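Several structures are given next for inspection.
Values quoted throughout were computed directly from the atomic coordinates according to the rules given, and no laboratory measurement underlies them. Here the structure is a predicted model, which is why all the values come from computation and not from measurement. Cβ atoms are built from the backbone, for glycine too; each structure is taken alone.
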Structure I
Amino acid sequence: MLDLRAPNRLREKLAAGVCVTGTAIYSYSPNMVEAAGYSGIDFVRIDSEHAWRRDDSMDHMVRAAIIAGVVPIVRIDRDDPYLARKAFEIGAGGIVVPNVTTAEDARAIVLDARFPPLGRRGLGGLCLAGEWGRRDTAEWVDHSNRQLLVGVMIESIEAMPNIDAIMAVEGVDFALFGPGDFGMSLVGRPPAEIAAETRKALAATARAARSAGKHTMYGVGLSDISAQESLDLGVTMLEFSHDVVMIRSVLEAKVKTFGSAAIARP
């Protein structure tokens with residue numbers, strides 16, 4: 001079980017120069033979170049940007065991660081200053097916020113995620129992370145400010161002129177590079193150019209993160225080649241596909257092989 005008072009495992013491994021691995025969970029199934037956690041991965045990224053959940057299902061997902069000993073990172077909507085606090089109060093070990101294009105965007109996210117004097121997060125210990133009021137306030141505030149991870153998503157061509165400034169913002173720990181929306185920001189260009197610009201932007205994000213002593217997360221699907229290429233570019237947080245994609249792709253392969261097989265007759 002994950003000890004919420006212990007140092008953040010992702011921070012420790014990354015500080016030791018070790019790549020961390022994880023997957024994304026879109027199904028909102030606590031059982032899927034637990035199953036993924038028992039595989040030995042380091043984090044699960046629970047999506048709350050493209051999956052609409054503002055009820056107790058997120059609590060159950062985070063608790064499942066804690067039970068399985070895997071760090072839950074919650075992707076929250078941007079421009080809602082209260083969501084970082086809410087994610088951390090239910091036990092998230094990190095957050096990531098979409099479509100950050102300027103250092104000012106990044107600084108606002110850090111302010112919402114950190115307690116004073118580093119930010120403006122409101123204090124309320126009657127929650128899972130605060131052990132329902134039992135946890136010493138000073139210890140909890142210090143631990144939260146030092147150990148909880150804050151991530152920003154780089155997913156637009158608009159962010160690239162500002163990438164060094166974004167990654168240099170104190171309190172930002174990592175960038176999740178989003179190739180899908182990055183490609184959408186280049187709509188109208190030839191596909192080959194979009195692919196080349198996307199790879200160039202990923203490499204630039206990884207360089208900026210490394211220069212600032214930060215980290216880069218990237219979704220590599222289930223391809224070992226993609227994973228190794230990403231590591232070679234400087235990615236330090238590998239995200240292996242999504243739960244719903246993995247289920248569908250495995251079943252599609254089986255259907256392709258056996259779905260129209262002739263039935264043997266005695």
Structure II
Amino acid sequence: MVAMNIHIVYAHPSATSLNASLRDEAVKALDELGHQVTVSDLYAMNWKATADYDDLGPVEDGNFMAASGQAFEAGSLSADILAEQEKLLASDAILFQFPLWWFSMPAIMKGWVDRVLANGFGYGSGRGWKRYGDGRLAGKRAMAVVTTGAAEAHLSDRGVNGSFDDLMFPINHGIFFYTGMDVLPPLLIPSTVKFDEDDYAAAARRLREHLETLETTEPIAYRKQAGGDYDQSKRLKPGRERPGTTGFDLHIA
């Protein structure tokens with residue numbers, strides 16, 4: 001096993017929550033496996049969740065995306081953003097741990113994405129910019145650890161909440177893969193409102209098992225934008241899809 005630098009971006013407001021305990025389990029397991037671990041506990045950091053011009057320093061462009069790129073190039077992004085970007089650059093793998101709220105991540109974590117993955121760092125506006133499998137974060141591994149109050153059946157292909165894989169597509173494909181990272185299948189920890197000690201022990205074991213194989217797990221086979229599967233309009237070319245696939249699954253080779 002090769003020692004890795006692993007950064008955890010964590011979001012839950014309670015220091016005594018199930019999520020906090022699982023975060024501690026993850027840090028302990030990774031440390032015992034010989035990895036170096038850093039954690040951004042967003043609520044404990046009182047992370048500023050809104051991306052605005054206060055983040056950018058002196059910029060001239062009224063287009064916020066372009067202004068963000070100017071600030072990145074000038075090195076004038078706010079200190080908290082720069083610190084998080086350095087953590088990502090120093091990492092071999094990034095874990096997002098959060099409870100599923102309203103079918104997505106908590107707002108404070110979305111604010112971390114909005115601010116840290118800034119123009120020029122996480123994405124770019126130029127025609128030559130590489131995305132979906134390429135980019136500044138290419139080669140790093142990413143995985144989400146997600147707790148839900150809903151039962152696993154509720155998040156299945158016929159479940160009332162929709163498929164968990166579909167719910168995770170905006171994060172897995174639209175954040176992790178968009179910025180170039182290799183995306184590992186997410187870990188779902190369901191039915192947490194009914195947890196007892198045995199349930200928690202089982203969840204902690206599953207978490208450790210996922211962490212033990214962090215460097216060897218096969219990533220989701222998302223199609224690279226520049227891999228030849230898409231035409232000039234960025235539409236999947238006819239005949240490239242697997243038989244019977246539709247929707248988000250079209251983008252898995």
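Consider the structures I, II: one of them gives -12500 for helix-only ellipticity at 222 nm (-39500 (n - 2.57) for each DSSP H run of 4 or more, over all residues; to 500) as calculated from the coordinates. Say which. Computed on structure I.
Of the structures I, II, report the one carrying the highest value of mean count of other Cβ atoms within 10 Å over residues 84-91.
On the way: I: 22.0; II: 16.9.
Largest one: structure I.
Quick one: mean count of other Cβ atoms within 10 Å over residues 140-147 came out at 17.2 when computed from one of I, II, so which one is it? It traces back to I.
Compare distance in nm of label points 7 Å out along Cα→Cβ at positions 204 and 228 across structures I, II and report the one with the greatest value. When distance in nm of label points 7 Å out along Cα→Cβ at positions 204 and 228 is computed for each of I, II, structure II gives the biggest number.
Can you spot which of I, II the value 18.0 was calculated from, given it is mean count of other Cβ atoms within 10 Å over residues 20-27? Working through the options, I get structure II.
Check the numbers for FRET efficiency 1/(1 + (r/R0)^6) of positions 76 and 148 (r between Cβ atoms, R0 = 35 Å, to 0.05) across I, II and tell me which is largest.
I
Between structures I, II, the calculation of mean count of other Cβ atoms within 10 Å over residues 44-51 yields its largest number for I.
Sorting I, II by distance in nm of label points 7 Å out along Cα→Cβ at positions 164 and 220 from high to low puts I first, with the largest value. Could you figure out which one of I, II the value 1.00 for FRET efficiency 1/(1 + (r/R0)^6) of positions 12 and 188 (r between Cβ atoms, R0 = 30 Å, to 0.05) was computed from? Structure of origin is II.
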